[in-house]
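Asks: Presented below are the structures under discussion, each in the form of structure tokens.
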Structure I
Amino acid sequence: MAITGLFLCLFLVGHLLGNLQLILKTGEEGRRAFNEYAYFMSHNIVIKVMSYATYLSILFHAIDGIMLAVQNKKARPVAYAYSKPGANSSSASRNMAVLGSAIFIFIAIHMSNFWWKMKYSSDPMPLHKITKVVDQESYDPATGVPVKYDVTYTFALTTTGNYVAVAAKNSMNNEEEVFVKVKEGVHIYDIRTDIEIGEGYKDLHSLTVAFFGQDRTKEGVPANKYAGLAVALYALAMLVLSFHLWHGFASAFQSLGMNHPRYTPAIRTFGKVFSVIVPLLFAIIPILLFINK
């Protein structure tokens, strides 16, 4: 329990640093930075190994926690005649199993909303695209009079750092010409030769900000109409996480036998700061996305 718990604390820090890009950078720069980060996290071999270690740690931590709670219950089948637990234990320490179960449910829902959609959804995620409007001038074949119009080009960002023209739409007759086709979600092929041009970035940024209320219809992701509820539940889950960490962080070192008169007070203080700051920063991200929608 202690080892997997501390490992998951490290995961929280890494995950938080990645998520903070959603609010530290804005506009196209922020979208590109976050999508490049998401691609790196899903393709780097070291990160992939760490990801599987994280999944196993979550499962082991949850199952072992349930088993310990059951063992504790069996160890005292008959309640004490006089019990005043608040005298020598915190509320968080007495409810670790309940708090942990709530967090496990949150993780399952959270992964279904983002991780599952990015990896396995039958409805492919949109690519990271940008548009550029180019002014054009031509002549009316019937009258010979100059006619001004514009062409809206759509470009997809590839993992090589280049932008590939995907399509163009003519405002004169509203006709759209498609230059490429996409296979397996990200692989971009020339529509005429069927030769692969490159691999595009999935637009996880648009999926995330749309989930918390921002309209990304032009990127193919409409705003979540239940965004307010999603933000509230996310913030509530971070409050539960904070209570779980409040007791869990320091107790992990105690379980490992790392008690020392000099170091234990510092560990407890750091654990309390960690249990407040990390969940608070996680909660701030969707709140700011919702406010700035």
Structure II
Amino acid sequence: MEQFPTTDSKKRFPSWRVWLKTSRPFSLTASVSPVLVGTAVAAYEGVFHIVPFLLALFASLFLQIGTNYFNEYFDYSYGLDHPGSLGSMTVIFRNEMTEKQVQAGGVTCFVLAALLGLGLALLVGPLILLFGLVGIVIAYFYSARPLKFASRGLGDILVYIAMGFLMTWGAYYVQIPQWSWRAFAASVPVGFLVTAILNMNNMRDYADDLAVQKRTLPVRFGQRFGQIFHAVLLIGCYVAVTIFALTGILPLFSLLVWITFPLAFSNVRSVLTATERRAFITGIKRTAMLHFQFGAVFALAIVLAIIHLP
């Protein structure tokens, strides 16, 4: 594969703006929402400790940032991106960073996440390390060989597990180290929304992924499937909260998430009628913002329910 970086670019250390851009900051709310929701569930059950909350929050953020760096690195190394790829941040092609610098960024973030995980293990017990280990394996092999989950069409389910279930329950577990059906229920809508962000990313990259046989769900089943899948995920998160609230698993106050439904409805309508790639670029950012707004309202609603506990 032709290498674009020049000798001068290899000597130049990237500015903080380049590092920030490559971390894909608009997507990082995907790590904040599950931690807020999981912590709120623990608070509803009577426990909140600030130190475990902060350690879990920053561990999740570093894990996601590291994943973004490795995704950039492996997509370039495997020839899945090119200078015109909309899915690529193109920092390597633009000579803003070298392959090794992007790779080093991923390694550094994973090390920081692991160190924070060790801190949590000292506070709540060694089992929390299993959460981190599973998260790192999914994050690294999302793009890396030999597993390459994303290229096999497994990215959606694994993102749901890692950034829906594990992050939400993990945030609960560092407060109350035990299994919780309430935390599990709370993780379902959070997982649906983070999967919707990935689906929008895959819809945007459909043409590029098809060309290199990266078998995402839209490539496997078609663009129309991706549009319908997006609608099912967004509507499904409200349905899930409603079911769990009406059955008593989640507090009734959780129904306050419906105040964000107009945003979701507008999002779904624009995606279902989209015919141009540009619409999916906008869709990624709008879905990421919805994920954060939904998560913040969901967490706040659970906390508000505390004052009405018998």
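Every read-out reported here was derived from the displayed coordinates using simple, explicitly stated rules and does not represent laboratory data. What you see is a predicted model, and the numbers here were worked out from it, not measured in a lab. Cβ atoms are built from the backbone, for glycine too; each structure is taken alone.
Asks: Which one of I, II has Kirkwood radius over Cα pairs in Å, as calculated from the coordinates, equal to 22.7?
Replies: I
Asks: Additional query: Starting from the value 24: which structure in I, II was relative contact order in percent (Cα under 8 Å, 6 or more apart) calculated from?
Replies: It must be structure II, since only it matches.
Asks: Further question on the same structure: Just checking, which of I, II has the largest value of distance in nm of label points 7 Å out along Cα→Cβ at positions 23 and 231?
Replies: II
Asks: Say we calculate mean count of other Cβ atoms within 10 Å over residues 207-214 for every structure; which of I, II gives the highest result?
Replies: I
Asks: Here helix-only ellipticity at 222 nm (-39500 (n - 2.57) for each DSSP H run of 4 or more, over all residues; to 500) was calculated and came to -18500; which of the structures I, II was it taken from?
Replies: I
Asks: Which of I, II yields 0.55 for FRET efficiency 1/(1 + (r/R0)^6) of positions 135 and 183 (r between Cβ atoms, R0 = 35 Å, to 0.05), as computed?
Replies: I
Asks: By the measure distance in nm of label points 7 Å out along Cα→Cβ at positions 167 and 255, tell me the structure among I, II with the highest figure.
Replies: I
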